[in-house]
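No value in this document is a laboratory result; all are computed from the given coordinates. Treat the numbers as computed from the prediction; the structure is a model and nothing was measured. Cβ atoms are built from the backbone, for glycine too; each structure is taken alone.
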Structure P
């Protein structure tokens with residue numbers, strides 16, 4: 001066999017391989033187009049009650065004596081921002097009921113001032129701090145029953 005024939009065979013093999021590669025690269029793929037819809041949902045949470053803690057008054061209250069200031073902290077235990085718009089304070093039990101634990105001494109023996117706090121939005125786990133004053137009234141009645149009494153303050157926030 002001549003060298004020329006061998007070269008022709010090689011060229012034919014190379015050309016055939018190149019044609020096959022190019023033909024495969026240009027292969028067409030068939031497909032469909034379509035449209036569709038779907039649904040999903042998310043759940044919206046709800047508010048979580050603020051918690052309020054206060055310090056113990058610093059001075060012992062006496063009839064007509066000095067006014068004492070109590071500091072309180074409003075906490076947002078929720079997972080979203082919540083807006084504090086109002087807060088009240090009164091001498092009452094932890095449920096807001098009338099304080100009658102000490103016979104002869106009642107909420108009427110005390111005056112609680114208006115809480116002072118800068119209202120606004122509280123972030124999750126955030127706090128706002130405020131103060132409120134409390135005074136023991138000087139009444140015409142004997143107030144001996146109030147001596148040494150632990151006077152509870154009840155806070156309500158909204």
Structure Q
């Protein structure tokens with residue numbers, strides 16, 4: 001079954017036939033977590049580096065790097081019994097539009113996700129981020145493999 005992750009959402013599974021998918025990441029960052037021991041996978045689709053208010057943080061925790069990354073790790077540990085050190089973490093997205101981007105959301109998202117991972121003492125094994133492409137990814141729950149497709153961002 002295909003589990004689609006939208007903006008600011010997170011999903012996980014330990015059903016080996018599931019595929020976890022997110023579409024058209026540009027400045028957003030997808031963080032994937034896979035536990036090869038428990039055969040469990042999860043993904044969070046980060047939209048912004050941090051919330052503007054506590055209300056945003058509480059109502060949309062997957063939306064922000066500061067809350068979404070810990071949420072993903074906590075879910076993998078508590079729901080599936082994974083050990084934090086067994087998780088295979090990968091990062092995708094964080095593109096920069098070709099037009100002038102004063103807010104630099106893509107690079108700020110990447111920096112914040114990496115900062116949170118550092119604080120949690122977790123290292124990403126793969127990071128395919130930045131550039132000027134939109135990324136769609138499909139993650140196999142059975143193997144943890146991520147199949148990626150890209151399209152150039154329009155000007």
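The value -5000 for helix-only ellipticity at 222 nm (-39500 (n - 2.57) for each DSSP H run of 4 or more, over all residues; to 500) was derived from one model only; which of P, Q is it?
Value -5000 for helix-only ellipticity at 222 nm (-39500 (n - 2.57) for each DSSP H run of 4 or more, over all residues; to 500) corresponds to P out of P, Q.
To test your reading of the models, identify which of P, Q gives 0.00 for FRET efficiency 1/(1 + (r/R0)^6) of positions 29 and 93 (r between Cβ atoms, R0 = 35 Å, to 0.05) when calculated.
Details: P: 0.00; Q: 1.00.
Checking each candidate, the match is P.
Comparing distance in nm of label points 7 Å out along Cα→Cβ at positions 85 and 109 across structures P, Q, which is largest?
Across P, Q, distance in nm of label points 7 Å out along Cα→Cβ at positions 85 and 109 peaks for P.
With distance in nm of label points 7 Å out along Cα→Cβ at positions 53 and 133 derived from the coordinates and found to be 3.9, which of P, Q does the value describe?
Structure Q accounts for this read-out.
Of the structures labelled P, Q, one was used to calculate relative contact order in percent (Cα under 8 Å, 6 or more apart), giving 30. Name it. Don't skip to the end; give the middle numbers.
On the way: P: 26; Q: 30.
Structure of origin is Q.
Computing percent of Cα pairs over 24 Å apart gives 26 for which of P, Q?
Details: P: 60; Q: 26.
Answer by label: Q.
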